[in-house]
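Quick note: the coordinates plus some simple rules give every number you see, no bench work behind them. This is a predicted model, so every value here is computed, not measured. Cβ atoms are built from the backbone, for glycine too; each structure is taken alone.
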Structure P
Amino acid sequence: MTRSELDILLLPEVRQAIEENIARDPLQVALDGRVPHAREVATQVKYLQRARTKLPRLYEARGIIPARAFEQSSSEECAAAKRLSGGCLLDLTCGLGMDSTAFSAHFERVVALERDEVLAEVVRENLRRMGIANVEVITTSAEEYVASCTEHFDWVYADPDRRTAEGKRVVRLEDCSPDMVALWPALKRITERVAIKNSPLFDVEEAFRLFGQCGVEVISLGGECKEVNIYADGREPMLAAEAVGRARVEYLRSEVDDTPCEGEFAAEEYGWLIVPDVALQKARLALHALREKADIWSNNSFAFARVEPKEVLGRVEQIERIEVFDIKQLKKSLKGRKVDIILRDFPIGVDEFRRKTGTKSGSEVRLALTKVNAKLYTVYLK
């Protein structure tokens with residue numbers, strides 16, 4: 001967002017136009033000659049409509065939303081899931097400010113850094129509209145601020161930019177901006193606790209290699225892995241998985257037992273299938289978390305239970321029957337039918353399965369396809 005675009009969005013008549021057109025199709029708004037600054041209004045209408053579910057507090061306040069910052073922003077639910085509290089927090093990477101907004105409810109004071117002068121001004125305006133007074137936004141880089149900082153913080157938080165100047169996506173912390181590995185020695189001078197949000201692709205074991213005494217937390221929302229968070233605060237190494245709004249498990253890393261089930265796959269005995277939540281699988285905790293409730297052979301597979309399992313981090317499905325996977329027989333019995341398919345640890349994807357069996361998308365028949373002890377199985381679900 002440019003300074004001139006922000007100036008337009010601050011005009012009273014533009015704010016009124018956004019409010020009057022908030023429920024309309026953004027394309028229609030953009031083409032409506034009666035709407036002042038129609039292009040800018042249409043863009044805000046578009047992102048406010050999307051913010052209604054992702055950033056409801058910002059939507060209700062009719063905040064200003066730059067497109068790129070919106071795409072990179074944490075959802076309010078994920079921001080609120082971070083378990084930090086204290087007197088003062090330093091946010092090295094403010095962005096649209098949703099993490100700082102969430103932290104403001106759990107800290108007396110939040111200092112948020114944003115290099116982009118216009119985006120920093122947007123955040124200040126949005127904080128004012130949301131009635132948040134304990135977040136200070138400073139226009140500077142993380143490196144510059146930390147180098148001259150004399151204040152002590154209870155926590156320092158960062159959500160490093162995972163795109164290079166050329167727009168290429170990166171995963172390694174050393175390739176992100178700011179480089180939290182290079183900044184680590186300087187951070188130790190102003191805090192004992194650092195929290196870092198990472199891409200869903202980040203390897204949980206890499207956190208322990210880089211920071212040693214830390215906790216790693218995998219967050220999912222709506223069945224999709226959203227972030228991998230590192231809490232480098234000197235704690236005994238810990239692993240956690242949380243499905244926001246549903247359940248959470250956490251274990252000391254030293255206590256995690258990822259030994260696969262040693263028993264035979266008793267297909268005729270199983271009545272229930274567990275689809276482990278993606279956070280559980282990403283954290284490599286499925287084997288440990290489910291072993292007391294079901295048989296499971298891999299962190300990437302389904303789990304099978306003889307009685308209905310309760311309080312599991314995942315989805316529970318009732319089994320109709322289990323058969324050895326036979327693609328020719330499946331084509332014969334299912335060709336032309338609508339089939340819902342879920343896969344775990346299986347050598348072919350959904351598209352290839354549909355192509356080979358002639359099935360369509362739908363839910364007349366529900367299947368789970370998996371591999372156990374090197375054998376492929378078809379699980380029919382009720």
Structure Q
Amino acid sequence: MNKPQIKPACPNFSSGPCAKRPGWTASALDTRALGRSHRSALGHERLKLSIDMMKSVLGIPAAYRVGILPGSDTGAVEAALWSMLGARGIDMFSWETFGKGWVVDVQKQLKLKDVRVFDAPYGQLPDLSRADFSRDVVFAWNGTTSGVCVPNGDWIAADREGLTICDATSAVFAMEMPWSKLDVVTFSWQKVLGGEAAHGVMVLSPKAVERLETYVPDRALPKLFRLTKDGKLNEGIFIGDTINTPSMLCVEDIIDSLKWAESIGGLKALIARSQENFAVLSSWVKASDWADFLADKPEYRSNTSVCLSIKDPWFKAKSPEEQKAFIKKMTSLLAQEEAGYDLGAYKDAPAGLRIWCGATVEAEDVKRLCPWLDWAYKTLKAE
């Protein structure tokens with residue numbers, strides 16, 4: 001097969017940190033707050049602006065709180081688990097690396113006893129109908145390492161007694177979120193909007209706030225996890241008074257991304273861009289004689305972290321170690337050609353490819369990437 005001649009204009013397809021917005025440049029960032037205290041009037045104003053813009057773009061209900069936390073999405077999720085779990089029994093749904101990690105947190109670190117785990121292998125979704133909403137329910141909206149997402153919120157009870165705690169880091173800004181069905185939602189900036197890492201975001205429903213103010217867990221809480229003060233919600237966190245010092249450069253970067261999101265039409269436009277990217281890749285997969293989706297059913301295939309398996313019998317006959325070695329060689333070849341970066345499956349996932357199709361990626365770049373995938377696979381297979 002001849003080597004393609006046209007490369008993606010932006011070959012960044014990492015699933016986190018993800019591609020910067022089209023046209024991004026450091027010179028576009030407002031730098032007035034850099035070198036200033038985050039507690040200064042200006043610093044606080046910029047932090048609150050980022051919170052207000054996130055609420056606006058995502059359509060988060062006015063009664064919900066939004067706060068910036070340390071530790072990226074991991075920090076935000078664990079702040080929720082450590083602060084809120086234990087008041088009720090817990091149902092946990094996991095089907096990929098990070099969901100399984102939250103199970104480890106709850107069972108091995110928090111050592112909570114009344115925990116039911118509903119698991120599924122990579123590429124599949126557990127039976128969500130088994131959730132008992134008299135209990136707290138913990139799940140990821142989108143499995144970043146498996147390419148499997150929750151198709152909608154219809155399975156979540158509107159009259160639930162327990163809380164729903166949702167890790168939505170690779171879903172928000174690219175998928176519709178049914179806020180009335182979700183009590184705790186966490187995410188980070190470096191996914192769909194292509195922001196920078198290390199900062200997490202927590203969204204709380206009034207019901208989640210009530211839990212924080214009425215339940216005191218029987219465990220030590222590190223300062224970075226403390227969401228209450230004197231028995232009440234620490235409201236300061238949700239108006240820009242962060243628990244620890246944030247990077248004002250990262251804050252300015254996400255404000256820039258949010259301004260871009262508003263300029264192209266807001267949430268609907270962001271979702272449409274991601275869906276268009278997925279549609280381009282999906283068309284290629286359907287015609288491929290060697291690649292397939294890892295997610296076995298169309299209704300729960302992710303339109304952001306798209307994970308591909310290799311269906312070619314030649315490849316499937318190899319040992320797992322040989323398969324991973326081949327994929328590593330293939331992704332290295334693509335990177336060497338500057339045709340696509342960071343395309344390998346997550347280290348714990350089955351050998352394959354993972355291609356980010358979030359809103360900051362251009363559909364034309366996805367289209368240009370596809371023949372390079374064919375070329376790299378067939379070139380190495382022929383060796």
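The table below gives the values:
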read-out	value
Origin of the value 2.7, where distance in nm of label points 7 Å out along Cα→Cβ at positions 142 and 158 was derived from one of P, Q	Q
Structures P, Q, by distance in nm of label points 7 Å out along Cα→Cβ at positions 94 and 318: label with the highest value	P
Which entry (P, Q) yields the derived value 1.00 for FRET efficiency 1/(1 + (r/R0)^6) of positions 174 and 230 (r between Cβ atoms, R0 = 41 Å, to 0.05)	P
Structure from which 26, 23, 14 was derived, semi-axes √(5λ) of the Cα gyration tensor in Å, for residues 110-261 alone, options P, Q	Q
Of the structures P, Q, the one that -8500 was derived from, the read-out being helix-only ellipticity at 222 nm (-39500 (n - 2.57) for each DSSP H run of 4 or more, over all residues; to 500)	P
Structure with the greatest value (metric FRET efficiency 1/(1 + (r/R0)^6) of positions 46 and 358 (r between Cβ atoms, R0 = 25 Å, to 0.05), set P, Q)	Q
Source structure (of P, Q) for Rg and Dmax of the Cα atoms in Å, computed value 24.5, 73	P
Parent structure of the calculated result 20.6, given that mean count of other Cβ atoms within 10 Å over residues 238-245 is the read-out and P, Q the choices	P
Highest-scoring label, criterion being relative contact order in percent (Cα under 8 Å, 6 or more apart), among P, Q	Q
Among P, Q, structure where mean count of other Cβ atoms within 10 Å over residues 214-221 as derived comes to 24.5	P
Structure responsible for 31, 15, 13, with semi-axes √(5λ) of the Cα gyration tensor in Å, for residues 206-333 alone calculated and labels P, Q on offer	P
